[in-house]
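Undergrad: Some structures to go through are shown next.
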Structure I
Amino acid sequence: MRVSGGDRELARRLPHTDALDKNEVLMFTSHRNGYDFAVRQTGVNVIEIGGETHTDPDELEAAFSPHTAAFVWFQGDFTGRGDLPIKCVIAACRARGIPVI
């Protein structure tokens, strides 16, 4: 319900998110995997951050926008290759009231 802001009428419109203020989720490029279709099925736009082997902290800061609904963290074998530490992600998101999923 974060994408629809708790509005049931807006939630019924999913996966059509064009009219929603919060229709983007952030995700590290290195975390993209076969399961991220579950995120995309909601209709949100996935904003990729960083590269396969490195992400600069400034890239995370620059990715936040008024349209950011959440940050999606996939834990797996790929974690740690091109991402920032999860503590940094949580701190940056918490400062903006953005959930980490």
Structure II
Amino acid sequence: MVLAAGKGERLRPLTDACPKPMIVVAGKPMMDYAIDQLEREKVEDVVVNVCHHGDMIVEHLEKRKKPNIIFSREEERLETGGGVLKALPHLGEKPFM
């Protein structure tokens, strides 16, 4: 699971119009570094929670062919524990990272 629903308040004003995971670092969005690493590790399914400017994250990640990305959309931010709890149906019974 990749936690991507936060507001990124410490990166303001950059995150006023862009979610923190989509901030570009060294030529690509930060989110891509995490997803690329998961793909290299042969992770097949990734759950990404989204809220703050979440549509931008979804639009970007929907273009990927691998890994399979499942979105857990939050109408309001649920913080870390709440985000994981909401995503549990997508995560299954086995341990997850």
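Readers should treat all values here as calculations from the given coordinates under stated rules, not as data from a laboratory. Every value quoted in this text rests on a predicted model; they were computed, and no experiment measured them. Cβ atoms are built from the backbone, for glycine too; each structure is taken alone.
Undergrad: To test your reading of the models, identify which of I, II gives 20.6 for mean count of other Cβ atoms within 10 Å over residues 21-28 when calculated.
TA: It was calculated from structure I.
Undergrad: Can I ask one more? From which structure (I, II) was helix-only ellipticity at 222 nm (-39500 (n - 2.57) for each DSSP H run of 4 or more, over all residues; to 500) calculated, if the value obtained is -6000?
TA: Working: I: -6000; II: -10000.
Only structure I yields this read-out.
Undergrad: Related question: Where does the value 11.1 come from, among I, II, when mean count of other Cβ atoms within 10 Å over residues 5-12 is the thing being computed? Don't skip to the answer; put the middle values down first.
TA: On the way: I: 11.1; II: 15.5.
Of the options listed, only I reproduces it.
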